[in-house]
Structure I
Amino acid sequence: MPNFKSTISYIWPTVRNYKWQFYGIFFLHTIRMLLSNVINPLFYKRIVDIISDTGVSRALLSDALYRNLFFIAALLPTAWFFGRLTQYVVAKFQSSVIKDLHNFAFKKIHGHSYTFFSDQFSGALVNRARKFVRAFEVMHDILIDNFWTSAILLVAIFIVFFLQAPLIALIFLGMSVVYIFIILLMSRKKVAYDLAEAAADSRVTAYLADTITNSLSIKASSALDREMQSFQGVTGKEATLRLRAWNFGNKINAIQSGLSMLAQIVVAFITGYLWLTGKISAGLFVLVQSYSVTIGQHFWDLGKATTKFTKSFSDMREMVDIFKQLPDVLDMDNPEKCAIKEGRIEIKNIDFCYLNGSSVFYQFSLTVNPGEKVGLVGRSGSGKTTITKLLLRFVDISSGAILIDGQDIRHITQNDLRKNISYVSQEPVLFHRSIRDNIAYALPGASEVQIVDSAKKAHAHEFISKLLKGYDTFVGERGVKLSGGERQRVAIARAMLKDAPILVLDEATSSLDSVSESYIQDAFGELMKGKTAIVIAHRLSTIQRMDRIIVLDQGRIAEEGTHRELLKKNGIYADLWEHQTGGFLE
């Protein structure tokens, strides 16, 4: 099976943490299967031989008969006990591993950078992560109940046949080898079909999640019929690929059942001939038929299990392919201790272009002194927001260096870097948690007084106190229960609670009305005291008080100075100011 080893390598470290349970399951299940399916029929063989011996009186045979019945009576409860014990260990083992695999998938997914998430559908990622964990459960059940069970029975029954009827053992071995070879050959081919079906299933989930996220846009654009038609196209393709995979699975099942049926017929005729010629006893004839039926049933189950196993393996491969992707932003193996204190930012001769080849900066440099308040303005695509992404290491520069307090930000961990930067984006997205939890997210363990004080400074307390549940109000997925301005004020309150030496505001007042904006400007004045601040704004009224304003144009610094100085230059900034104060949108 292609890439099976590399796929399992992402599970094995977790399984190894519970290795005694893992190996114990195989041991306990082996004992149960040997007792109930291999040893137990041997006593029935003896009983058949006893009751078919017409040359001895029943009185003389009674001791032997009851002795074998006693062994059967002892074996069955023992097998039952081992079966129940196996189930208990399996439940404990799988529950622990599933929990750890969820945590592992969470860590691996969130280890990727901003670029990765911008290229992915969140719904598809969630679907793949859940299928990855479910696939382990299904594959482990099949491994124990089907593959391992069949292996035990094949080996044990072959040994019994070899000791009691070598010819039957050789026939049994030959048929088993042919059967297993054909099934493995077809299963390898089915993996490709299952991978295509799994990918199509993820596309359906991604499309559905995308339309749910944008349900308001669909309604506003009267686009439900159009989206329904597109969705039907996606589900139609999935149905075609699913049917192809299922039909191939049915073909495998048909071949398996046919081979199993042929094997039982051949064995029945051969053992019948051997009994007629006096080469085997009646008990051995019954034993062979019993084993044949057992093996036939397990071969049939093995066929269906193989189909499910390849499907689960394909589901797992989807997530493993993401695990294999190396994040494009990585910490050093031996990072330096973070030395950020004052917040001096030096961007030195950096080059940067996005993965799609779009170049943003070439030999770009900028210095922001400790405690300085700098505004970044410019037309769309000039590189304003990209600077914040580079500063926070959401993406990495191609060359050059970004230093904070003389330390290259690539030499410390991403977590240490971001702990020292308070960031408010232009589209703040909240967790579907309480308002209190969303504000306190920046400072775990913050007191109620700190949370409320931050909310008041951000002018969020006014609307929060009017809500029925106040700070305990859940805001909905991505904060949809709040207006854009309310979401932004909660995000600003979160930033205020975080005592970081550097403050980055990316259009942080864009969703506020004029009255709220004036309040927030006052709050920002307090927030910025003693901090290095970088403020991006299209609404130039929000950055008039900055110590310095940088005007970007096509990835370069076109102008810089105070608000008054830039107006006197009558350049790009003055043109932008004229458009806005003249009532036009920039």
Structure II
Amino acid sequence: MSKSSSTLLALAASLCALCACDPAMFDTGGGAGTGTGLVDPIGGDFFGESEAVPTTTANPAASACGAVPVAGRCKDDKTIERCLVVTGVGDPQVTTSACGKFESCTVDKGKAVCAQHAGKCDPGASLCKNAQTLRQCGDDGAWNDFACDNGCKQTAAGAGCVPAGTIGYKVRVTYQFRGPNEALSDWATQPTVTPVAGLLGLSLRKDGDGHTTIDAASTDAQGWLDIQISADKADAPIILLIAGKVAADGNSLDYVVARPEVGNGEQDVDLSAAAVENAKLWSWTVDPGELDSGATVTVTEAQNSGVLRVFDYLRYIHGQANTILAGLTLPLVVWMRPNTSWNCGACFSDTPVSVLGFELWAQAWLPMTAEDTSYWADPVTGHEFGHWVMAGFSTSPREGGPHCLGVPTLPGQAWSEGFATAFSSLMRGDSRYYDKQDGSFFWLDIAKRKYPNKAWSLPKASLGLIQMHDENDVAAMVWALAAQPGIGKNNALFAVSSTRLQVDAAKRGYSRHTWGVTNCKKKDLVNTGDPAPFLADYLDALVCEGAPASSIDAVTAPTVQYPFPSKSPICD
């Protein structure tokens, strides 16, 4: 790119060199298909009944976070401190993150965030000022204008001057995936082929010992990538397909799927051992010299199409969340490594991390083992992204300790995990949740409140609002609320991002706990004294947003099951 070209496009070219992109041989193919998948990994096979939360004295000193709040605080003008917990692991820790050169720490809707200085732009950002002028943000935080000989173009990776000597090229990108079989006993025996939307394509041409990016575009709803490539075959044009989305500012990532630096075949890898310094972005290549414009390519299972299944759901959920909810969208990286599992199973944390120079504010880890191929489990993928929704658009209770299927757990964890499962089902329009772990396939149905061959544990009115609660019963309540008169799916989801759950969210008197687990029995329970929201706070938010009390009562059955006082909500 010339000096007047987009900084982000130039960065995209260096990104390809940095990520040592995974070229994969493409099979030509065709035919679009659709399929389902569903779920959330929860280990264990012990079932129990609801009970009162064990009484423990608040002991903030026992918490690893001390006085650092879960919503974060400004340690100084440039530094944010947060109390973070990885779901499914439960070891709270204080982490710090730095604000950018032209940013300062401030508190927005109860959360510590980095705010852009007035009158300053983000270095590297780009846009087309008009049809012939490129506007770029310089290192001094000020905009600079450059004339474009062939016009300015807004691409999927920022704005840039249109280079000379290019021609149009189209390719359709599809991938293989497997949904569950009809019996919900394993994955389907034959893969389905479907197009992938929103995949980032970078058009590169040879430039000395490296490559220059000349255009960027994203695949459309039918998988078509319409992009400019070099007209000169001597430039060795190549198209790089990346499982990620560049933000509207053209200078950051909204989300991406990446591969951390751990050995292939490693099982139950500790998250801290997954080195991100040498991380690679998941990518595939198309060679226009070998494939005519208008052809279709299919990423096969052998070429890690499971990554594209996860990306496909990430794209869909990111778009839906930003349409329905109000609040802070956290840039997200999803970590996947071939034949690798994590010590948390599948999990999420809003721990900031830098990946190839991009600052991302949340992370999810998904296993990728040949035994389970659980990347086909759309319910699990949707569940982890449900945690992403709660962390950015709402307030998480930060109760992330180990938990077992069907065993009532502490109110904060039950709310966090239950909402994530309900969110997944509402996004998919399917109440079934399923996954395959350690070679065994399992399922449950939150609409029917049904486990196969096991009793469902219901809350008891006599135990009050603060009681141990099966997370899947919480999910069943949110699912049912979304179908109630005067509520509906969008309102049931929007409530989680309402002011009631964003600022001073914990008004019902619950505080966060930490614990250990042996044989699905909790031990070493500690009350941190740190206020935490749970199901009752969410129900408050629903009523405060206008949900009819009768619709709430129809789901909670307050006289026999969950005794929420729908006629006296706490709104402010």
(request) Work out which structure the value -21000 belongs to, where helix-only ellipticity at 222 nm (-39500 (n - 2.57) for each DSSP H run of 4 or more, over all residues; to 500) was derived from one of I, II. (result) I
(message) When distance in nm of label points 7 Å out along Cα→Cβ at positions 383 and 463 is computed for each of I, II, which one produces 3.5?
(response) I
(message) Going by Rg/Rh (Cα atoms, Kirkwood Rh), which of structures I, II comes out largest?
(response) I
(request) Compare FRET efficiency 1/(1 + (r/R0)^6) of positions 175 and 391 (r between Cβ atoms, R0 = 35 Å, to 0.05) across structures I, II and report the one with the greatest value. (result) II
(message) Quick check on the output: 14.7, 42 is Rg and Dmax of the Cα atoms in Å, for residues 295-358 alone, derived from one of I, II. Which one produced it?
(response) II
(request) Compute relative contact order in percent (Cα under 8 Å, 6 or more apart) for each of I, II and report the one that scores greatest. (result) II
(request) Assign the value 39, 37, 26, calculated as Cα extents along the principal axes in Å, for residues 375-470 alone, to the correct structure from I, II. (result) II
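The numbers here are math on the coordinates, done by the rules we state, and not lab data. This one's a predicted model, so the numbers in the text were calculated from it and none came from an experiment. Cβ atoms are built from the backbone, for glycine too; each structure is taken alone.
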